[in-house]
Each structure stands twice: as C-alpha cells, then as structure tokens.
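Visitor: Multiple structures follow.
What follows draws every value from the coordinates through simple rules; no lab data is involved. Note that the structure is a prediction, hence the values are computed from the model and not measured. Cβ atoms are built from the backbone, for glycine too; each structure is taken alone.
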Structure I
Amino acid sequence: MALITGLGRCIVTCLNIFFVIISLLMIAAGVIAYQASEIDQIQSLEKDIRTALDTIASKTGSGSTGAESFSITEFLDGIGMGLIIAGCVLLFLSFLGCCGACCKFKTLIFVYALIISVMLLGEIIVVILMYAAPGTIQGSIKDVLLESLKNYKGIGNSEVATLGWMFVMQQMKCCGVNDYKDFSQTKTDDWRKPGGNVVNDLDAPVVCCVNVPTGTSDTDFNCAREATLDINNEGCFDKVWDSVLGNPTYAAIGYSAAFVFQLLLIIFSYLMYVKDKKKGNKVYPRA
C-alpha cells in the first residue's frame, strides 16, 4: 500500500505541474485573444470577410455594407475571457493538487479530491444527457441561438448580431440555426429586400447562397427564393455540433480516457489523504 501511495503521490504531483503549465498557456492565449486585431492571420481573415460582404452589398445595391464595422476581435473577447477564467480555475486546482501531494498537506489534498469528484460527477451527468437525452442540452443551446438570430437584419447593417451571423454562415457554409426557415422569426424583414436591386422578397438571406449572385437584377437573387432555392441549407448548429462531437468513436475514447484519468486522481488523492491523516494522528512516545 505504501508503494502504491508513493507512486500515486509522484503521479499526482507531476500531472498537476503539467496542468499548471497548461493553465498558464490558457491564460496567455486568452490575453492574446484580446489582441487578435494585431495578428496578421486575423487581419487577413477580416479582410476576406469584408470583401465578400462588400461584393454581396454591391450586387444588392445597398448604400452601406456595414462590413467596415466587422471585427473578429469582438467575437474573440468572449473566447478570451473564457480561456482566462478556465485557466485561472485550472491553475487553482492544480496548485491544490501539487501542494497537497508534494508537501503532504492533507487538507489541500482532501479539497482537491472533493473538487475532482464533483467535476467527474457533473461530467458523467452531462455525457448521459448528451447521448440519452440529447434534446435537453441541444434544445437549450438552440433556444439561445434562435433568440440571437431574431436580431438579424441582413446586408447593410452593422449590428454585432447581424455581422456575427453573416461571419458564421460565410465561414461554415451553413444557414440559420436549424435551416433557413429560422429567419422567419426575425424582428425585422429588412434582410428580405436588401439594397435597391431586390424587388421581390427573399426567403433566405443572400449570404446563404451557395454562390454569390453574379448580376444585379432581381432575378439574379433567385438562389435565395424557395422556388429556385440554391443555398447552404444545413443549419449552423448541426454543422458545428457534428464537427465537435460527430464521431462517436473518438468521443467515446475521449470520455473514457478522461473518466479513468480523473478516477485515478481521486483514488490516489484519497490514499494520500488517509495515509497523511493517520501519520498526523500518530502519538509518538516521549524519550
């Protein structure tokens, strides 16, 4: 038992030192996200998106493209903050595990094991919901996205929600949350007649078209009308979801590895806590 506990102490200490490094990298990445506008690749991507939106705007006859207000930095701010918060949490947790195991602080190792146990329980519940009742989680996420989509106004508008959706649909080659019919719930129908060249209402935003209209007449925008629909009809939610969790084999391997890994950390931490507690309570005879 002493050998297993000693081995576990080394493993927990080394792994948490590794996680300290990872947490610092996450915090650094979060800080960099706030400076995304200075990165050449980000500037190039922003330029490509603005060019694509300007092209569509010129075809529709929009007086203002709204593209000059587009900045990926605005969308990366949230990601940056998430990375910083996650990095700080991981740094705190790694500090507890590292100090508790290396310095034999039984209180720290107990708190560490307790937090890992709660996290593992939460992860198990989430995984069960994701596969046994996927509609529960997916439905909640879709509700938030659909609420955001209601503010979509189309080409010529510079609002963050509109520019954000145009960016996602351009890059992911998708349309709406579920499909193009989601746009029937928008608070305004401005997107149905963008600019002065579109006479008859569109049934889908122009940015959903597979190919950007080549002309400027009303019929050139038939790709966004139901009678002659030619759009990227897959919903953006399904496209992103399938990209992240679409392969059940890889997902199962990842979940299993994470489960076993965390379970071992809990077991080793518990063994160290019990040993350190017994040692701390031992009464030595006076000389």
Structure II
Amino acid sequence: MSRIVATFSHLKAQGRKALIPFVTAGFPFADVTPELMHAMVKGGADVIELGVPFSDPSADGPVIQKAGDKALAFGIGLTQVLEMVRVFRTQNQTTPVVLMGYANPVERYNQKHGATSSIAGYAQSTGATSPFVLDAAQAGVDGVLIVDYPPEECEDFAAELKSHGLDLIFLLAPTSTDERMQQVARIASGYVYYVSLKGVTGSGALDTGAVEAMLPRIRAHVQCPVGVGFGIRDAATAKAIGRVADAVVIGSRLIQLIDDQPRDQVAATAEAFMREIRTALDS
C-alpha cells in the first residue's frame, strides 16, 4: 500500500477530507522548499504536491508561471527537486509527496541519465527501470502527475511506478467524456485530480454546484479518491468543495501568499494558511 493510499484510507476512517497544497519547488527562495513542506504539514496538509519548474507550463496560469520562472532562474530543475524531497524525508517519513509537472523535464532527466527512449516506453523497450522512476522512488516520492502524459500512452509507465510503490495520478476536467474517465480509471492510482473549471490554474470563479454534479459521473468510473482543484482560494470555498470531494487542492492562492514574504516568514505564512483551511475542512 502506497503512502497516498494509506493516507486517504486513514482520513476516510476518521471522516475527514484531504488537504493538498501545491507549491512550486524552489519558490520563492531556492533553499526554502523543505522547510516550507514541513510547515504545511504542521498546518494540516495531508499530501504535498510539489511543482517541477518548467518553461512552458501549459496548464498553469500567470501566478504559477511566475513562480516557475523564478525557480528556473535560481537553477532549480528535476535533479534539485528530488534532492528537496530527500531532505524532507530525513524528518518526515509519512506525508505523501506528489511531483506535478510536464513531460519535458522528465524525458530530459531520463536522457541525461542514460535512457534512450521515452519514459512511456522505456521499461517495455529495455526491461529496465527508467532513471526517473528509480531516483524518484529512492528520494521518497509517492506519486507523479504529468499533465501532458495521456493515459493511453502510460500503461507501462504506471506499472513501472507501481512496482516501485508510486502512484500515477491523472487530471480530469469538466470536458472529460465517459470514455476518457474509463481510460483514466484503468491505470490511475492514489487519487485523481478533477480540474473544477475550464482554463488554467487560478482562473475563473469556482462553481461548486457544477463540481457537485460532476463528481458522481467521475465516481461511476473511478474507484480511487477524487481531489478537486483550480479555483479554490479560501476557507469558504475549500469547505464547500470538501463536502463533496475526497480532497481539496490549493495552489495559486498559496503561491500568491508566500510570493512577497521575506525569507524568514515564508514557512509561517504557509502554515497559517493551511491551518485556516484545515479548520474549515474539519468543521
């Protein structure tokens, strides 16, 4: 049982919902991420989504794009992100960590470490574990969400991840068809991430009624927990989504809150925000 599955099982037994913050690794300071992760856990986070900086993040709005640009300017790449997870794991062996990002950094990581084919076909073509999967597992990563890896290309990748105790997480959207949900359901594990609105992160107004109407459709196909993100900005919206979803994901608002903080206030700001959301979810 993966750490993600164990966490959701434990929360379900308690009648509680998962709080999943997203932060861009290496933002707003290159060395702050492990400290920030610990602070979010202290504030009530159950799973941490750690964004891998990328120059062309097609699903992300201007807030997270700006965070990624700043982290890239600091020289933060996938190698550094994995090291941040290793540092976090020296003090925390229980909180799941999910790497969220795009295919390019992962494919490039494999190329730099000796792989000659795409990650989706690496295990099948070589019979070996891809460098990315092996290093992510050794660092203490629990799940991977790669926005631009479609499910029909990822069955071997999912099996390889599972063999190393990692879950492969997928996005679903308001436009997802029943067929697409079935494709995701065949290989997704840990949880699925429902994008609550059309567009990029941080855009639009959240329609909780639409989310509530969509979740039964998703659950008719998907057996693992459903988290909801994109548009959740405060305790009130988190509480409303928490009534119907298994998890609440918050990214852009958290990035905004820590963006202009001095180095010594970043962790405390994130912890306070997490505590506010956690209280709302548990009320």
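Visitor: For which of I, II does P(r) over Cα pairs in 5 Å bins from 0, in percent, calculated from the coordinates, equal 1, 6, 13, 18, 21, 19, 13, 7, 2, 0, 0?
Guide: The value was obtained from structure II.
Visitor: Related question: Match the computed value -22500 of helix-only ellipticity at 222 nm (-39500 (n - 2.57) for each DSSP H run of 4 or more, over all residues; to 500) to one of the structures I, II, and report its label.
Guide: Structure of origin is I.
Visitor: If you don't mind, another one. As an exercise: percent of Cα pairs over 28 Å apart, for residues 58-209 alone, calculated from one structure in I, II, equals 45. Which structure is it?
Guide: Attributed to the structure labelled I.
Visitor: Separate question: A value of 2.7 was computed for distance in nm of label points 7 Å out along Cα→Cβ at positions 226 and 274; which of I, II is the source structure?
Guide: Value 2.7 for distance in nm of label points 7 Å out along Cα→Cβ at positions 226 and 274 corresponds to II out of I, II.
Visitor: When you work out FRET efficiency 1/(1 + (r/R0)^6) of positions 130 and 250 (r between Cβ atoms, R0 = 30 Å, to 0.05) for each of the structures I, II, which one comes out largest?
Guide: Across I, II, FRET efficiency 1/(1 + (r/R0)^6) of positions 130 and 250 (r between Cβ atoms, R0 = 30 Å, to 0.05) peaks for I.
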